[in-house]
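Enquirer: Each structure below appears as structure tokens.
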Structure I
Amino acid sequence: MSANRIDERALGLCPVCQCALYSRDVRTHTFNCPHCGRALMPDRGRAYFWLRLLLVWGGASVWAWHRLHDSFMIFVVGFYVWPLAFIWMYIESTYVLPHKFKRVGSPFLTLGI
């Protein structure tokens, strides 16, 4: 399949204007809709968050456990998380494309006033 055919396939719809979003427009984190200009982000769900957390931190713990077996391992696991987190982000941005999107909330707390 050529790269042009992959770009032509719609991944999902914008929740605001209901226009099709293509892989060339979608980013891993926050991006703007090319039609209405609203800030959007992928809606991956809570299960995805926990899976990512368990795989990255679990993999770092196993990786550190092969080298260190004492209480110092607790402090070293944080250093092993970084390479695994970058590998996860690469796999996520390349192979796991989102299909559901949501609007980005305001970064400011207004208390509904």
Structure II
Amino acid sequence: MSLKSIGKEVVEEVPYGLYVWVTPDEWVVQDDDGNVMNVFAMKGDRKAMDAIRQAAVYYGFPEGRPVFWSGRRRISDEELEEQAMRQRWGLEPDPMNYAAIKDEIKERHLNNG
């Protein structure tokens, strides 16, 4: 017996995120340290898509396309360490995760109402 999913749709909870450059063979462009080439933007921002396209061409990746990663943002190495610590403590790793904050407020309201 197999289950089939029909009518699946990705729900983006926030309008911001990162545009990354994906090559025709589906590789995300990144440097030797694993840092992904990206532009922080609102979904549909043509200037951001053009900026990442220009950067990709400059760095030798003229073929490909911009892909939007919803809800993602850049963080520093220190923020990464803090998020790992928060996760170990059982907290939401990213204190700036709007969708998680919204869900927590909704849950509190339902439990107190």
Structure III
Amino acid sequence: MPTKTRTITLTDRAPVRIVEEEWPIIASAKDWDGEFDFQAPRTWAMRVRQHADGRAIVYATYATQFRGEVEWRGGELLDAGADIAAAIRRVGEDGAMPEHVIRECIADLPAVEV
């Protein structure tokens, strides 16, 4: 079976290509206009993937079917130990994600032991 790769658009830098199984999704959030996501004229999605070495990728997309509106993709590649929640906030605000999508993605991060 061939290895499944994904190219992720980042903000203000070249995209990165990853092997999906090496970068599992650890948090995500999504919203859309309308009742069903597959019929929605607009969708917003945020995802966080993390490699076993601690690096993380926070990325988001905005898709629209409306003429005159511009779709958006962007994200950040983070070093191990970086503040992932802060990166979710930056990427979400840069992409004009709805506030509740940003909050839901942060809340979906793995719990931290205290």
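Throughout, read-outs are computed from the coordinates displayed, never taken from laboratory work. In this text, all values refer to a predicted model and were calculated from it rather than measured experimentally. Cβ atoms are built from the backbone, for glycine too; each structure is taken alone.
Enquirer: Can you spot which of I, II, III the value -11500 was calculated from, given it is helix-only ellipticity at 222 nm (-39500 (n - 2.57) for each DSSP H run of 4 or more, over all residues; to 500)?
Expert: II
Enquirer: Now a separate question. With relative contact order in percent (Cα under 8 Å, 6 or more apart) computed per structure, which member of I, II, III shows the largest figure?
Expert: I
Enquirer: If distance in nm of label points 7 Å out along Cα→Cβ at positions 14 and 62 comes out at 2.8 when worked out from the coordinates, which of I, II, III was used?
Expert: Going label by label, the one that fits is III.
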